[in-house]
Structures are given as structure tokens and as C-alpha cells.
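Next up: the structures, one after another.
Values quoted throughout were computed directly from the atomic coordinates according to the rules given, and no laboratory measurement underlies them. The structure presented is a predicted model; accordingly, all values stated were derived computationally and were not measured. Cβ atoms are built from the backbone, for glycine too; each structure is taken alone.
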Structure P
Amino acid sequence: MLRPQDTPTRETKILDGLWAFRLDRDGVGDGQGWFRGPLPEAGKMAVPASFNDLMTDAADREFHGDIWYQRSVRIPRRWDAERISLYVSSATHRARVWVDGTYLGSHEGGYLPFELDLGETARPGAEVLVTICVNNTLTFQSIPPGVTEDGVQRYFHDFFNYAGLDRSVLLTATPRERIEDITVVTDIDGPDGLVRASVEAAGEGPLRAVLRDVEGAEVARENGRELELRVPAAHLWAPGDGYLYELTLQLLAPGSDAADDRAAVVDEYRQDVGIRTVEVRGTEFLINGEPFAFTGFGMHEDHAIDGKQHNDALMLRDRAMIDWIGATSVRTSHYPYSEEFMDHADRTGLVVIDETPAVGLNMGLGGGIFGSQGYTTFSPETCNDETQANHAQVIRDLVARDKNRPSVVLWSIANEPESETAAAEEYFRPLFEVAREADPTRTVGFVNVMMAPHGRCRVSAMADVIMLNRYYGWYINTGDLVAAEKGFRAELEAWAGDGKPIIITEYGADTVPGLHQLVPQPWSEEYQIAYMEMCSRVFDGIDAVVGEQVWNFADFMTTSGIMRVGDNKKGVFTRDREPKAVAHWLRTRWTEKLPIAAKG
């Protein structure tokens, strides 16, 4: 599946705006056939947007179940010879789709796109009724998991379960004979770049490929569906330098001479290409053969009112702050970010750890955040073979969406799962195989939680990179930074003995903005700085540590509880994107003091 785009042979129609909307509070929508005609008793809802914070009733904000969206759309008459499909960028956490009452299909898994062919329901020139029923209920078989107890949805991840059509919906027209998929792999040969592309197409005609630089000058061309293009003196994609070539692929009419520029073009698709290599060598993480240090954040798509809606203006503001503070990387915690965000990362040289929505696969994470859970993580009744199959498909879908992005250097297949048990080892071993089969060119890992320290974790041996979430000085040794530093250093030295790169994917302390103390104590801005100073001393003393990503970029909404004051306040910035004092401290470290080029 290729992402929709406008080319001489392709066209898109964005369906964003106000849709008819209704929460199915009584679970009657299917039985009453709400998909057959205009949605009864409907209100309005913005698309894209999470529905939750647009609600004024607490029960509606926390609603889980079927969520109905509907709008009419006129199909352009000029599309009469085209394949017409509906592209849904994200429906959290699953969706079913009808057009004019005809069922088109479904998709399981939020945060990733799906496409459905309208088939005979597409009537060019006519107005059709599109109905999408989103369902946000979490079960032990969904990714992420959850459970319903006494009618209340409980979930095991520490961020709010925003849901709905969070990203754009598009109507697309493509030729019936068309380019269907592209896989790009790049390499470096001396001063030259190598671009290898494998193209899948529905159609028998020859295929032509032309690669151009940012000025539009042709730098290479080749014909065929298995391509290798050499780029003399290539401008490499690198951290902070998001240089992209454009690969134009043209499917020609059968019998055409691919060398003839006048040959009839049946379909055309354009793919951005960043030439770079990624490699792990011992404890080093290399981009283009040079050691790279990950500085930056775990982030959430989280804004007041918008929830997880993608918004270009907010994205640009966040990226400006990332640049201001001197960060080089982000982790898309704990789900794939929007395609627009990923585009911007490609264009601007932001390095990305791309993570699946597999968060909460750990029933041992109870206590004050989620409450006592009382479940076994992996069992026939909880996370089981069906869960594993859904998890595997999410990995495949994520790789399929982002495989050609130069910004993505590492796949994270789960965040803080149970990893210290034999059942966890059995669950994850085939998932690592799935990830490597889907993309043998990038590194693969998962994010380890403190409950599975070095010597107890049974999954880390499968990973190319060790990614650790650690809260010495916050969740343990709270307020005692001397003991925290000692414990943190000891554990990292043990992990370093495994001979793999270590990225600290989370470390942080909740901080109430404006709370100041002469003697720093937890929750104050002074303590957040002292905490960061302690962590940095530990990182700087261990060569295997090649990354430090603070949790979190900004304060974010989560489920209510006594561990949170309004929201999760571990942000370096507030939820409305103003800096806490620690932001200035980190900016100095990352732009002036940290020897990034030599680190690692």
C-alpha cells in the first residue's frame, strides 16, 4: 500500500472537516443499521481530532465502545476509469467502513493507515455516504491491551486513551494498472551513493526510474522493477541534514520503449530518498559510518482539546523547540506518529526510533499508577496467541508504512513489557523474527523496564540495541540522588558488559512548573535539574551509553490517579509548550557541553 499523493496520474480528495458523529452509548448502531442512511440523532465532530476533549460530559469523555462517523462526498466525474479507494490515516483502535450501506471492510490497530477499495460502490459524479464506525475498546488481544471491569475501561499504559479519527481521511483515485509498492534500500560506496529499489506493480508494462536532486537535476536513471542507481558524489542524509533525492517511478503502457521519454505513462509515483547507512558495531551506533549519540525525548502526540490530532502548526512549534534545545532524536512513544510528522523528520534530519503501540504488556506494573492489576501477563486467558498475532501484524504494518524513511534508524517493537519470564521469551522471540524479516536493513529492539534488570531480562539478548527506561531518583531512591547515582551507575556498567549500545529511552522527574525550593525536593524545578545533573554524570562515565532521551518532551494527559497532578508532569516543557527551568539546562548540555561527535 502506497501513501496517497497527487501526480499526473493520481489524485486525492481530503475529507477533513465536520462529520456527523454519535457515540453508541447503548450498543444499538449495528442492529438499527446506522450505516444504511443518515446517522440518526447525530451531532458534529471535527476530523481529524480525538473526540474525548471535545466532550463536556465526563462519561462521554471516557466513553469506550462504537463511535460512529459519517459524511457524504461527491466522487469527481473525471474518476470514471480509475480505481477509487478510501484511505484512513488512523482510526483508534479499530474501524469498520461502509459506503452507501455496503460494507467495505475493517482494520484492527490504531495509529497506522489502511485503505479500502470502493469497488462498485464508487459512482463517479455521484454523491456517496461514507460511514466509519470506530471502536476504542481495549482487550487482552488488542495492541495496546486493556480490560473492561464492571463496565469501566481499564488500560495499562500511562497516557490518556484518546481515540477517534485522529488523522486525515482521503478519497483517492489511481489507475487500475498502477505501481503498488516500493522498497528502497540505500548504501554508500566511497563517495557515491547506491539506491536499490524493488517495485511492485499491477500491470505488464515496463517501468522507468529517474532520480533527481533537490535542484531537480537528474542524477541517475534505470529501467526495470529491480533497480540499482548509482549517485556520484552523493549528498548523504545525515542527522541535522535531511537531504532528500526524489525518485520518480513511471509505469509505461505495455510494449513501450522505456528509453523513449515520449512513451505513454500509465502511472507515476514519487518517492523521497535519503541516502544513508545504519549499523551497530560493538557498543557504537553508526550513521553513515560515524558514531551517533541520541539526544532528545520520548514524545506524545498530545495537545489540549486536540488530543492526538495531527496539526501542522503544532508540529512545527514542537520541532522548533526540539531544534532550540539541541536535540537530535525522538522516540515515537508509544505508537507510530503521523505520516506528516515523519515527513518533517525526513526533511529536517531528525533521527527517529519508531515504536509500535505495544505498551502495557506487563501486568506487574501495578501500584500507584494503575492500581493493583491482579492478572497474569501471558496466559491463554490474557495476552495469548491472538495477541501475539495482532502484535506481529502491527509490526508488519509499521514497517510497511515507514520502511523507506531515512529518519527511521531503529524499530522498537514494545515499551516496558514483561521480559523477565519464560513466557515473555516465548512471546517475543517470533516477534523479533517478524521485524527482521519485514526489514533486514535496520536495527531492532524493545524498551526494557526496571523490573527486568540486567541478569533477569530474558528478551534483551534478542535486541541489537539495549533500550532502558530508568527512574533512579524518582520511582526508587526518591529524593536521594546520592543513592540513585550509585545504583544507576552499577546497573549501567552491568549492561555495558553485554557489548551492545545502550540508549536511555526514559529518565525523568515529575515537576510542577513554578514550584521552587532552596533545598531541592521532588516535584520542584530545582530537583528536576539536580536529577538531570546526576543522570548525566552517570551517562558520561559509561562509553556504551550512546543515547539519552528524556521522558518527556512535554507534560501530557494520562488517566487520573494520585500519582498525577492534572497530567503527567515529567515534561521538560509544559503541556502548552513553555519551558521549565530544566529546558535551559538541557539546552546548554546538548548544544555546548556534550561531545556528541565523540560520544559512543
Structure Q
Amino acid sequence: MLKFIKVLLNRFFILSFLLYFLSLSQLFSQNSYNQTHTLMVYMVGSDLESYDKAGTNDLAEMKEIGSLGNLNVIVSTGGAKKWHEPGIKNNSVSRWQINYKGKRKLDDVGDKNMGEYETLRDFIIWTMKKFPSEKYSLILWNHGGGSIVGYGYDENYRSLLSLNDIQRALEESHKETSQKFELIGFDACLMATLETANILSPYANYMVASQELEPGHGWDYTPIAMALVVNPMISGAELGKRIMEGFKSQAKKHRTDEFITLSVIDLSKISGVIDALNQFIQKAGNDIQYDTNSFINIARARSRAEDYGNSQESSTDMVDIADIAHNLEYIYPRESKLLIGALENAVLGKIYGKAKPRSNGLSIFFPGKNKSRFEDNTERYQELSFSKTYQDFVDKYGRKLFQKSRSIRFDSSPSIDGTSRQKIEGSKIQVEINKEDLKDVSEIYAILAAPGTGKDTPIRFFMGMDDNVTLKDNVASYQWTGRWLTLGGKFASMFLINKTTDSDGIIIKNYLIPIRLNGKKMNLFVLYNSKSGDYEILGAARSPDKETGLVPKELITIENGDEIIPLFRFYDPRNDKIGTYKGNGFKVEDKYLLNISSKPLPSTSSNYFLGFYSLDYARNGSYSNWYEIK
């Protein structure tokens, strides 16, 4: 009871202080009546609301301050099969004024698709006419998929807004109102891209968005509203910093701060970034037409660059622009320096967690990992309003990259090093790679398969991959220890999805572990730090939607009582069948003790198998033969 009273008094004090501050500011300001700011939130609920109450939770944060003094907080809701917030209909798009501890319905436009540009356009025009202000800001709330996929998935209509749709909504609303936004923000994943900034630049002064996935809690709207109440004429640059601070603070509270990114972009500087990009690409694009080594160097730089939205199954191919430029600085010193300088001028502020140490604030579509969707992605990319120079490069580079069909060849079967004796507790296993293919090697892993229980021929369960493989000359070596990684003491299958080195030379690896979490198929995100040697569990998320390509926003924190079942791929040579096998499940008793550690593999009557898997820069995979470990 005492704690409850303290919370009430604290909130009363904050509100009283704000009202007192507002009265003083109006008393001493001659133009206070006109110093108004309208904050619009286009809240496409989708599964974020219907499953996780994320929209309802953010509305509660807005109500902590609400429309107060010279601030109007106006929200458009819809796009979810179920709303948990009282009064919001599932089959109708409504407009609300958010007030302190409440909301007031302003309009109901009926059964509309929030994934159509007209719905966004009409919301902007209606709000600007209903609440004329000195300044306007717009937050686009929902899922995001980057430059190719777009933003704003309407769960009822199964549609979303492409960048072209957003551009059209902004263009037509601007023609109607002649108003420019102070800030446009994406409380969504993967939208801090140069392509997004380009389409916003004529219609807003600043952009706030994330390069990587966002946790399910998203932004904290209480400090955003408070900043606008205290100073309705706040600049977009300063408001963006307040958004970053609130986001980071809330992420720390939810223990999701290791994975986050967010940046504030000065949209007036975007044309300079594109000019510098064009100079860079004209030089690089010309080189790859006539020089195979230049092409390989660019492909290598792309493969090492920080990228976002990766999963075991696919990649968004959204890549940090400055990181690519840094990787190619030794070849293109002048062009790289110009591009990096232009980006530093445009990115006014950025935050990033330990999992993404080489994030510089803006991404771009650069094909390299998602081979299966290249044709479709490239076709959609050519339709965007963006640099024709870069679009031509993407098409030519991607086609040259993915037309390569020959995989890397292994010249020998895996064998024990002649200086070692075969012991399950420690032996060096090695294989030779064709010398002509060495220049194409992008990644190489050791793969472990465990014996199954087949009657005639053992079924092989893939225990995962280990990238601790050394490549000297044309010999790949792996130090076999007889141990494998476990999750909570149970063997698990880990897949490396990204590997970078931070400014201190510390290697950061991002892994996925396929699991079932409380019955739902998900991927567990794991962070490895080479300095500490520790693995850290960041949370779980679903795989990208196969139909839309959208990457789920929520990063679910593991809690006590959760049931986890590790998943493994299996291969049955009797019928050439590949599938998924459930490992030994367990219930989380103490989430703070749940960890990744290695332990000896159990002895079996059958044999283990170890092989090598290699990827070239065109994402062609090659398997060596298996080495049988007795």
C-alpha cells in the first residue's frame, strides 16, 4: 500500500510540475499560443497487439502525460485482429486524442486497410486540419522489414506499406496541407536505411529509426511526450535524442539492450550522402566489370560488414554503409573517406548494443546472403525512388555474384593429423581444399552429426556448426575435443549468423539456436564475446514471415517456468529424408543460471561423424565427406 501511495504521489508531482512550468512559460512568452506541437502515431496493431498487447502497453505510456498544454497526441489505431485496449474495435480504424490517464475518440473511419497508402495519407491530412500546429511529428508504429519489404503490416488485410506507398502518402498529404514534419520516426525494425531517408527528406527535417530488429517493448512514449510538453518547439534533433535515451533506458530495464540500435538522421544531409555513394559506386562498379580480383574484394568486404535482420533461413541484406566503406578503404581511400564523412554529417546520434558494435546509423540494400530471393528483391528494388547509379550497380553486382554455380571443391576426405592420435578427447581433423577455389572461400565450418537409432543404418542428427576452423594454405583444420555446447545442460544446435570485430579488436559472434519455446517454434539469439569467452542469451524471436519477408519485432526474454526444447535437423540415408528432431526439453527454473556451456559428448555404441561445410561469396555451399569418430 505504501509503495502504491508513493507511485501516485510521484506521478502527481510530475504532472503538477508540468502544469506549473506551462503556466510560467505562457506568462513570459508573447507567442505561447502558437507554440503548439502535434504528435501523430500511426499504430498498425498487427500481431504485436493481438498476441503481445504491445500497442496497449505503448498507449498506457502515452497516457502518463497525454495531450497537455500545447501538445496534442493523436493516434490512429487498426490493423489487428484483437485489441486489448478497451474501446478499440478490431474491424475499424479509429482516431484518438490521448489524454492524461485516458483517451477520447475523435473519429471512426470504418473498416480500412492500414497497409494502403490512402489510409496513412488521410490520417495525416485530417490531423493537420483538425489540430493546426507550429510543428508536427509522425511516428510509424508496427513491424518493419527494411528497404525491400517496407513497413506496417495490417493483420486483417495481410498487406503492408512499401517505401513507394509511404512516399506517395507523404507527397499527397504535403500537396494538400503544405506542411512539413519536424520529425518522422519508425518504431519498427530495420527502417534506418538510406533508401528510407531519401523518400522522407522532402517532407521532414529529421528521421529516427533502427538498423536492427527492435525488442517488443519498442520506444518509451512517456519521456517523448514529456519532452514535447516542456518544449513544444523542440527541434527534431533534440527530440530524437530524447527518443534514443528513453529507448535505451527501457531496453536496459527489460534486459534487451545488447541487441538494440537507433539513430537520429538529419534529412537535409541525405543528398550529400547519396552524392558520395554515387562516386564510390561509380569507381567500384567500373572495377568489377573488368577485374575479377576487384569483384572478390568487394564481395569479401560485403561479407564482413555489419548486417541486420539475419536468421538461419534468410537475410534482409540490409548492410551498414559506413562499415562497407571502412572495409574497402585500402582500395578506395578517397571515395571511402568522402562517403564516411558524408554519413557522419548526416547521423547526428546513434546507439548500439554489444551485439552490433560496427553500426554507424544508416544501412543500405546490398545483396550478398539472400540468394533465394535475389531476383524478386532486385526487381522490387529497381522500383524505388533512389539513386539510379546504385540501383544499376546492385543489379549487375548481384547477377555476377549469384551466377557463379560451381561450389568449392574438397580435394580430400577429412582425416586425423599425422602428429595426433585419434582420441575422442582431443584430435586435429583436417581436410584439403582445391587450391584454385581458395580465393572464393567466404566461410568454413566444422559440422558434427550424432548417431541416431535407425535399425539398418544410423540416422544422423546434426548437432550444429563450429566456426573455429583454421585455414592454412589449402588445409582446413578443426581441433576435436570430444565436447559440444549445451543450453541449460542439454545439447543444442548452434548456427553462426554474424561475426564482427569491434573497435577494440574483440570478436563478437551472433548465434541462433532453433528451439520450441512454450510450444512455439523460435530461434534463441546468443551473443559471444571473445575477450570474456562468455556466451550471453539475448532472447527468442520467430523466423521471418515466409510470405511477406517481415522480421518479427518482438525479442522475447526467457522467464522462469518457460519450457525449452532444442531442435535439430536430421538426415535419414535410408530414404534420403531431411527433417527436424526434438531434443531433450527442460523447464527454466532460474533464468539467471540458464547459460551456454560445453560438456563431453556421451559414449555411444555407434559413431559420431565430423565434416566440413564451406560457403563461397555467391552463397554456394559445399560439404566434405564425413570423418567417422569412434
Structure R
Amino acid sequence: MKLCPTCKLRYPTEAAHCFVDRTALIEVPDPYLGAVIAGRYRIEELIGAGGMSTVYRAMGNDGDRPVAVKVFRKELAGDSKLRERFRRESTNTRRLAHRNVIEILEEGDFADGVPYLVMEYLHGSTLEVVLKRARGPLTIERTIDLMLQLAGGLARAHDFQVLHRDLKPENLYVCPLPDGSELLKILDFGIGRCLLDSRLTSNGEIFGTPQYMAPERITGTEAGIPADLYALGCLMFRCVTGRLPFTAKDVTSYLMQHLREPPTAPRSLNPAIPAALESLILQCLEKDPARRPVDAHAIERSLVQLGTLHPRARRSSGGFIAPTPPARSLAPATSASLHGMFATDSASLWARRAEILSQMLSRAFPHGTTAALAGAYGRLRVTVASMSEVHAQWLLEQRRLDTLTNVAKEAQGRFGRAMDALGQDLSQSRQIMQAALAAATAAEAMLTARGASFRQAHAAVLALGQGAAPTMETTHRYRAALEALEALLPHAEELRHAQERGRQGEDEGKDLEFQIGALRSQLERVSQASEAESAQAQPRIEHLASQLAEMEEVLVRAASELTTAMRGRPELIALFRQLESDSA
């Protein structure tokens, strides 16, 4: 297949130039470039490649919103586990509906069986690029702003029982906004998993990046939400110090340091770090998962308080940071012909072209044209006439699907906001339980430490026997036992109160967990119903898109045949210029 780099019209391999303006056609080196997926997105350029997938930029039928298309590597298509992990990114992400989590728009398979995901296209750069450009620590204000957004997106994922398991700067995207602020997006839930789904979890499997890996991930024990919080701690450490909490020359050394060595105090590397932020970072980096913050909501609350004390100044943005240049791309298309047959005005555009070609034939052959050219023009006219109806139906089906999608998004937004409120309540309940457990542990320790004195004094009283005479020694022993008992009572009372607070927090937590579980079930039912409706509409869109693609091929061949026969005639120069300007 060949493609016009200007108008994106597709041509057969034997064609050499675009019929519109004689632009030299390019051979498409990638079978997916120029392809239309899901009946509504045309792939335009390659923007990146990784070990498991290739990422392209594509445009939707509206012509003003680019999307990113992640395509599974064809040579890995036979690996069912890798395919399922690729699918997980959509499964784990689509229902989170959070501004700090990348939006997945579509998923499907190409005709050759290779799966793909369609997601929002981000302008900006990864946090890894941001950190390397900084060549040192980020400002405290910028760190708090970005990590607050990360904690918020992570909290939403965890509320839906979705773990990321590979948080690192390369999987976080920083998008500059016109008001000077920045929007952080969490990417790539590909190796993440849902806590409600035990599939693809094998003993001995370790996934992730060593520099950000929690100790429990390394030892192979069950790693849950606290492992993501540990990675968040590593990210905060790097942002405010300009280096990782541990440095090593090889993977094994990294893993051993995560397991055994305490991290360097961040303020020893950057004295500007607030003590409260250092404390939060070190708590996230605790070796024992139980000693870390109770959840991402708790981290979010701490960062909100820090952000109040250290607000980030806003400034007018000079524009967006350009995306990473593509490894191989097609030249940008003009707005009027951005998608060929799939532009919103393509039917009217082809009708105008047909009219111009009709005028060319009348001027070039006033006494009648050849049978071949008459046949080409007839095919063009018939196809243009039928195309208008097909194109209108195609756009109508897309609007119906867009309506279904918007209704689902609104529902997800409502459920998400309700989930956030319940998640915050549950988080505070967990903090109460954590504080109560710490208080109970401390009270038990004091009872144990001071209990020896009471037991010794009590034993001395018992040694007097039942017939002890009322002597000064007897009084002294009873008084010593009473004083030892009185010293224990506050700690016993504190233990009782702590246990009661713990029980109340546990009961409240169970009630909130039940409500969150019910909310997840409701969202699942709503999402499944929406997806079922969308699944019914999708085949109609794809069928109509296939018809339009076939029509495009007929029109391009007929128009090429006509313009080749008439180009160069002096009396047609003005009409050829009109043809070119009409497509510009």
C-alpha cells in the first residue's frame, strides 16, 4: 500500500503520485500505518516501541482529538500469558475514571489477531525525562504537587482493588497545562493485577523495577497495596533529593539494600526538605508493610497539608512540551482531508471533486470522451452518490456510540466520587486502628515492664500467709503492692481504651468495606450493561467503515485515471488549481 503524505489518501502499490496535487506517494513500511481501527480511528504515525508493544498516534473521526494506539508485538502473539497481561491494562484501567490515570478508550484485535488498546494522547514527557532535565532535586512545591496527584490516582486504583506493581518515573507522564500547572498521569497497569483476580499470579514470579521494589515483592511473600506505597516513597525520595534511596551497580545489590539497609535521611541530602515530608517519605520506606501509611488516601491527606504550607506558584505557560519525536512518521495532514474517507466532510469534499472532474471532462472533450474515461467517471459518480448515505449512517452510529460512552463515563465519575468519599472514611478508620494498635502495644509493653515490680510486691504479700500479724512489715508489703498496682492501672486503662478504639475502628472499617464492595458491584453491573450496548453498536460502525474504505479505493482509482489522462492540458490549469486548493 502507498499513502499520500499530504492528504492521507491510500493508493495501490503501483501508483506513484497523488491525483490531487501530484505529491509523490510514500511506501508504507508499517502495515498498521494508515489502518482504520474500531471503525473510527486512523493510525498516522509511530511514536514509540517497547518490549511488549508499539505505540502509534491516530486520529478519530472528529479530526481534532489525537489518540494513542498501543499495539501488541506480533511476534509475541503466541504467548497467551503476555497477551493476557496486555489485556489487563485495559481491564484494570478503564473503570477507574480518574483524571490522574490514563484513559483507555477502546480495545480490540486487528484482522491478524493482534490486540490493541486505544487511549488518550498525552502532550508532555515522562517524569523520568523531567527528573533528568532538572539535573538535581525538584522544588519542594513541585514535588508535593506531582506526588499529591500520584497519590490521588493510586488511591482510586486501590479503592477498586487494582495494584500497579511497577510505579516508576517512566510510567508517570507530566503534562503541562495552559495555566502553568501540571497534570500527572499514571500509565501502564500492564503488569498490575486486581486483588479480586488470582489469575496470572505464579509462585516465584517477580515483576517490577528493582530501584522501586518493596522488600515483600523481593521475598515472594504476598505483596499488596503497601508495595505500591513503598514505590511511591522511592519516587518522593528521588524527586526531593535528585537520587534514589539506594544506589547499586547491579540488580542483586539493589534488592539486598531494599531488604536490609535503611535509606539515607532525605534532609541530609537536601536540608530544604520539610521535616514532615521527610517523615512521610521514611514511613513509606519502612521495611515492614504494617508500619507504612495505611493507604494512599493517608499519603494524600499528608501531602494536602504540606501543600497548604508549601503552595506551588502558578505561572503562564508558554505552551505544551512537544511529545517525543516519532521514530518514523507520516507528514501532518491538512485539516480538510485529514482522514480521507473518514473526515467529517469527506462526502461533500468528494462531491466537489466529482463536479470539478466533470468540468474538466467537458472542457477537454467537448465532443465526447473515451469509453474508458466515461466508465471511470461513471464509477466515481455512482460511488459518490452512495457514499453520502453510508457516510451519514457511519457518523450517526458513532454519535450513538459516543452517547453510550458519555453516559458510562458520567456513571463512572459518580461512582468514583462516591468511592473517594468512602475511601477517605475507610482510610481514617484504618488510621484509628493503626494508632490504637500502636497505643495498645505501648500499653502492653509498659504493663510488662512494670508488671515485674507488682508481681514481686504481690508475691511478698502472699508470702506473709493467711495468719499474718498486723506488723509494720505487713503494712510495708501491702503498701508496696498497692503502689505497684496503682502504677499499673493507667497503662491497663490505656490498653482497654486502645482495644476499644481498635474494635470500633474495625467495626466501622468492615461497614465501609461492605459499602465500597457494594459500590464496586454496582459499577460492574453498570459498566457491563454499557459495554454490552457498545458491543452491539461496534460491528455496525466497523461494517460501515469497511464500506467507506472500499469506496475510497474505487474513488481514488477512478480520480487517478481521470486526472492522469487530462493533466497538462492548458485549458484545465485553472480547474486543477481549484482541485488542489479545494483539498488544501
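The value 68, 24, 19 for semi-axes √(5λ) of the Cα gyration tensor in Å was derived from one model only; which of P, Q, R is it? Only structure R yields this read-out.
Identify the structure, out of P, Q, R, from whose coordinates helix-only ellipticity at 222 nm (-39500 (n - 2.57) for each DSSP H run of 4 or more, over all residues; to 500) was calculated to give -5500. Value -5500 for helix-only ellipticity at 222 nm (-39500 (n - 2.57) for each DSSP H run of 4 or more, over all residues; to 500) corresponds to P out of P, Q, R.
Out of P, Q, R, choose the structure whose coordinates give distance in nm of label points 7 Å out along Cα→Cβ at positions 76 and 380 equal to 2.2 when calculated. Here the read-out was taken from Q. Computing mean projected area of the Cα convex hull in nm², for residues 100-139 alone across structures P, Q, R gives 3.6 for structure P.
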